[in-house]
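Please treat every number below as a calculation from the coordinates, not as lab data. Since the model is a prediction, treat every value here as computed from it, not as a measurement. Cβ atoms are built from the backbone, for glycine too; each structure is taken alone.
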Structure I
Amino acid sequence: MRLKKLTYFLLFLITLTACAQDKNSVNNKNTHEVVVSDLTNPWGFVFLPDNSLLITEKEGKIIHFKNDTKTEIEGLPEIYVRGQGGLLDISIHPNYKNNGWIYFSYASPKGEGKGGNTAIMRAKIKNNTLIEKELLYKAEPNTTKGQHFGSRIVFDREGYLYFSIGERGERDINPQDITRDCGKIYRLNDDGTIPKDNPFVDSKDAKKAIWSYGHRNPQGMEIHPETKDIWTHEHGPKGGDEINIIRKGKNYGWPIITYGKNYSGTTITNQTEKKGMEQPLHYWDPSIAPSGMAFISSDKYGDWKGSLLVGSLKFSYLDRCEIKNGKVVKEERLLDGIGRVRAIEQGPYGYIYVGVENIGIVKLLRL
């Protein structure tokens with residue numbers, strides 16, 4: 001009898017915990033259609049000028065989807081698939097029509113030590129094969145830990161390449177140390193060289209590619225369509241997922257300041273703010289486990305124009321954040337229960353496309 005009561009009590013606790021995300025309303029006035037089916041983990045995708053798609057699968061595949069046909073691209077580098085690591089984001093050069101460069105991030109085993117770490121490569125595609133492959137950046141050292149690889153890629157309006165790398169589970173070592181990789185946002189020229197005006201080019205022993213630091217695990221990055229600022233979000237621990245606007249040379253605080261706790265519930269730090277460290281534009285508590293990020297800049301979705309979209313891995317929905325005066329003033333859940341949302345892009349003609357684990361790429365429709 002006592003065991004039965006205990007079971008009921010545990011079920012009740014689980015129910016309470018599962019409802020923690022219910023503070024955000026559900027908007028059912030939308031639906032979707034599946035555009036590319038049968039994808040296990042579409043970590044990133046990008047539209048080509050002919051409206052076809054390049055899609056990364058974390059297990060180590062690039063898929064070209066055109067005319068309802070999936071073709072696997074050959075010639076990828078060796079990829080370290082472990083935990084959260086594998087083949088990650090993908091993007092194309094702003095002048096892709098003329099130069100054909102694609103860029104992708106992945107966990108690479110090359111370099112010092114066992115395991116792997118995040119790398120950025122560019123290449124071209126010919127006859128469904130990668131050619132002219134160039135390794136632009138490789139974080140060091142390697143580690144066999146399976147968490148916090150990052151990694152998103154964006155180009156700004158001046159053609160600089162930005163990418164994120166998580167702190168690889170070494171929170172007390174990497175994110176606050178600019179002489180070490182990981183827990184950073186990086187900035188390169190499109191050919192992998194270091195821009196002369198990067199913030200730490202003259203700092204002794206610093207990693208010259210660093211643009212900002214003090215990050216945990218950024219898996220969303222996007223250029224704001226109007227201000228052209230770089231927006232990111234990153235995973236917190238238990239609570240403390242953040243949205244940040246990234247500024248040159250700034251420290252975003254992890255793990256000195258955070259709104260999160262350890263997964264066990266114990267305290268990481270009592271500080272949520274500190275002089276010289278940036279405050280997030282917004283944070284989630286409880287965590288939604290954010291992945292993927294896009295702004296709605298088209299007129300396809302009416303008054304949603306200007307909203308920020310963030311995927312939730314934990315609660316399986318698309319979070320629409322309404323932004324006013326630099327603050328998130330409202331959130332609502334779209335595609336509620338669809339599955340683990342991994343990647344988001346605004347595609348041709350202004351429609352929103354979403355990569356969902358174990359489903360594929362879906363197009364968001366509004367009734």
Structure II
Amino acid sequence: MPQATAMYPSITEATMMPRLVRIGPNLYGAVFTLMKLLPAHYILQRAEERGELGADTVIVETTSGTFGLALAMQAALMRRKLVLVSDPAIDANLYRRLTDLGARVEICHEPAPVGGYQTARLDRLAEIRAELPDSFCPEQYSNPDNPRSYGVVADQLRHSLGTVDCLVGPVGSGGSMCGTTRALRAHTPHTLALGVDTHRSVLFGQPDGSRELRGLGNSLWPANLDHGVFDEVHWLSAAEAYASTRALHARHALFQGPTSGAAYQVAHWWAERNPERTCVVMLPDEGYRYQSTVYDDDWLAAHGHAAPAGPAQPRRVTEPGAAEDRWTRLDWRRREYEAVPGAVPRPAQELPLAEEALS
């Protein structure tokens with residue numbers, strides 16, 4: 001007889017938790033439809049409980065990716081006004097979904113002289129908040145409710161798999177990897193955390209620069225990124241992430257975005273090298289927004305990404321600046337940022353918000 005289907009109050013609650021899928025003898029994927037639903041739902045619910053969302057409070061945030069979509073979905077369900085500040089990198093289909101959900105989306109068309117589009121967006125966000133009598137900003141990059149929301153994912157992994165020896169995932173805001181890892185280590189302190197970044201992202205010590213691979217990496221240091229959580233850091237190029245994304249689909253029928261592909265490449269490598277240990281990889285969102293890019297052979301060829309998949313293992317380096325534009329890894333060893341030799345010096349004052357890359 002068919003099992004009764006669980007009932008959820010809303011679509012966000014029904015889809016914010018990952019499905020656990022076995023993709024290797026000792027490798028499991030935490031497969032999200034839209035991972036950002038989890039912190040968006042949690043942050044807004046906690047804000048409402050604390051009385052920070054009044055009847056006329058306008059939610060405002062800077063985003064060019066899926067956190068904006070998650071906020072728009074939750075704001076629509078909560079019947080809340082939402083203003084999002086973005087830049088020209090925002091995907092046209094995503095923009096349409098945001099506006100269909102009732103969000104007002106402002107585009108900053110010119111980068112700031114210092115800090116580029118990130119600073120321009122932050123400046124415009126501040127202006128909008130100054131114009132509004134009552135506003136609330138989720139501040140996913142500094143709000144501790146972001147990493148705190150992933151405690152339920154850690155509980156799900158422990159209850160389903162028992163001990164998780166290694167967690168692999170992309171890093172952007174720091175919320176998912178830091179929050180899940182800390183909650184796992186409350187029970188298994190040995191659990192390893194492998195962060196996946198891309199070249200010319202400042203998160204783990206490289207100089208800032210232009211990045212094709214979106215959805216991970218950053219040009220500013222988010223306050224929620226706890227460097228002391230990570231045992232290893234891996235940097236992947238866009239071509240390697242795209243090839244791995246297609247391989248994830250071809251081998252396991254998992255239709256995910258390129259951040260998932262990047263994380264899968266690292267997790268597959270680690271799991272094969274440690275066959276007696278359990279590895280989980282975070283796969284943040286589905287691949288529908290990439291059908292005309294990553295999943296299109298003509299697009300890949302036109303952008304110089306039609307070459308065979310990259311190396312079967314990463315090149316090991318001893319400092320971030322030595323990473324070439326290929327798959328590279330650094331033994332981070334749970335060190336604070338300033339303790340890592342060769343890391344680009346960062347400002348004494350971290351900015352509370354940062355750009356969310358497309359994912």
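Source structure of the calculated read-out (FRET efficiency 1/(1 + (r/R0)^6) of positions 157 and 221 (r between Cβ atoms, R0 = 30 Å, to 0.05), 1.00) within I, II: I.
When helix-only ellipticity at 222 nm (-39500 (n - 2.57) for each DSSP H run of 4 or more, over all residues; to 500) is calculated, the result is -10000; to which of the structures I, II does this value belong? Derived from II, not from the others.
Computing FRET efficiency 1/(1 + (r/R0)^6) of positions 277 and 325 (r between Cβ atoms, R0 = 35 Å, to 0.05) gives 0.95 for which of I, II? It must be structure I, since only it matches. From I, II, which structure was distance in nm of label points 7 Å out along Cα→Cβ at positions 29 and 101 = 4.4 calculated on? Label of the source structure: I. Taking distance in nm of label points 7 Å out along Cα→Cβ at positions 77 and 269 as the measure, the highest value among I, II is held by II.
Tell me which structure, out of I, II, gives 15 once relative contact order in percent (Cα under 8 Å, 6 or more apart) is calculated.
So the calculation was done on I.
One of I, II was used to calculate P(r) over Cα pairs in 5 Å bins from 0, in percent, for residues 125-244 alone, giving 2, 11, 20, 22, 20, 14, 7, 3, 1, 0; which? Of the structures listed, the value fits I. Assuming 2.1 is distance in nm of label points 7 Å out along Cα→Cβ at positions 213 and 237 as calculated from a single structure, say which of I, II it is. Source structure: I.
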